[in-house]
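J.: Dropping the structures in below, format is structure tokens.
A short reminder: the numbers here are calculations on the coordinates, not readings from a lab. Computed from a predicted structure; not experimentally measured. Cβ atoms are built from the backbone, for glycine too; each structure is taken alone.
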Structure P
Amino acid sequence: MGASRSSYYQPILEAVRQDAYQVVDEILYWAPDTINCKDEEGHNVIQLAIINRSEKVYNLIRHIVERIEPYRTIKDSSMNNLVHLAGKLAPSFVLGRTTGVALQLQRELQWHEEVKSLMLPLEHQQKNMYMETPAMVFEREHADLMKQGENWTKTTAESCSITAALIVTVVFAAAITVPGGSNQESGIPLLKKQIAFTIFAVTNAFSLFTAATALLLFLSILTTRFSEKDFLVSLPRRLIFGLFTLFLSTTSMVVAFGAISYLVF
């Protein structure tokens, strides 16, 4: 580590882009001032970590940004502060780490909110040289992703709601058609005392309940406004919970089918 400090500049910048936090930590230990070195576009280590969504590096240097005001208030050549930079669209290789456009947009919103938490409320409204606030930059940069997220979510919700409706129809029909028939006088199912019949009744009812829940969740997704804030918590939560209940419903239906097959055959 006896080399000149300038020899660390390119390695630390590349390490930040790759989110190699251990390399960044080692370089900053031996050459703390390298945190101020800049790339060809004039962005230092802090700004690069935010632009490239380098979470591990960001967590490593976050306390420095919080403690030293010049690092928190630094701006680039376009007068973008840190929240402006967080509002820029993440590189494609970063977006590709998350499956599903809606979840990609959620990650972008979470990152934007995290960087906002570093700044003072007044700095959230600062304008760059193009007279754009951080919120305006985020909206412009993510306009296409927002549209893709809306279409992807609607398509997924429509497909899953059809599946849920079919399951509701099938399991409801199975519930009112008693396997093996009933006693003509008492109406009690003839196979009531069979364990397989109990398994069928419970899993079929559970499948009906979870399928109906999933159907309502997916219908609620289709009627939402699809605003930016919806993608932060509400939509992903409903989508994940809807898929989970649909999975439970399908699994229960298969178990019920296995139980009734055992009784009949």
Structure Q
Amino acid sequence: MAKLNGKYFDIFDFHWYGNATGDYLKVRDIYEYIKQKIDERDLSPTEGYWITEMGGTYSGDPLPLKFENGYDPPFQTEKQQAIDLVKRYVYSLSIGVEKVFMAFGLKEGFKYDEGYFDFTGFIYDGKYEYDKGKGVKKLSYYTYKLMTEKLEDSDWDNIETVIDGTDNVYAYKFTNQGKPVWVVWWDYFDDSGSSKTITLNVGNINSAKITEAVPNADSGAEIDENDYPNFFKTETKIVSGGNVTITLGGSLVFIEGK
């Protein structure tokens, strides 16, 4: 890169994977390290930093990873994968990453060797233990669809970090076509108890619509996709003095004015 002699390049790409119990947070250190090294050389990718392979993360039970000294990824549920998917998108974009792409496409399957990358898809391919059948959509499929609808037209250059890990709670404010949308979660695996109650300032709205980001089911196999989006739990909360009080569980929520 030093040989570029100050000339710019388009994109710096890096990949990020891991498990669904907090590895998404480690992307900040990687991103900041890379950016620091690029900045030290007085270089800058004109289109920013991209993650073109993001595991979101996976569901099922992959075999140990030969390229990681035999590390054995733990079994993860469909719900864990779906929750981590949103965290990985929102958190990465909030710290300055420009674009995030999931690996390796919507459908499961890569080398078909029961490795990690065979389980990162959102649609089952009919192979291996815990598979619900070829073509069956996982919870992550519907979560990805909902997230896209909630955030697709947001102002990506103005994502506001409202809560950055205080008491293991994270909250981010997006502006989608002029309207605010908050994404909020609690990292229960780093805390005690089964829920966390917080108060969030949502400004000048009378009531808030709260939508859980993961369908109310243990597996996508239990869902009739024709019922979309009715299988997502929703509730309406009264806003008082610009604040709304919500109780977070293991999932995460979208909050919108109503």
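J.: When distance in nm of label points 7 Å out along Cα→Cβ at positions 51 and 115 is calculated for each of the structures P, Q, which structure yields the highest value?
T.: Details: P: 1.0; Q: 2.1.
That would be structure Q.
J.: Out of P, Q, which structure matches 18.2 when mean count of other Cβ atoms within 10 Å over residues 91-98 is calculated?
T.: So the calculation was done on Q.
J.: To continue, here is another question. On distance in nm of label points 7 Å out along Cα→Cβ at positions 83 and 243, which of the structures labelled P, Q is highest?
T.: Top value of distance in nm of label points 7 Å out along Cα→Cβ at positions 83 and 243, among P, Q, belongs to structure P.
J.: Identify the structure, out of P, Q, from whose coordinates helix-only ellipticity at 222 nm (-39500 (n - 2.57) for each DSSP H run of 4 or more, over all residues; to 500) was calculated to give -5500.
T.: Derived from the structure labelled Q.
J.: Ranked on volume of the Cα convex hull per residue in Å³, which label among P, Q comes first with the largest value?
T.: The maximum falls on structure P.
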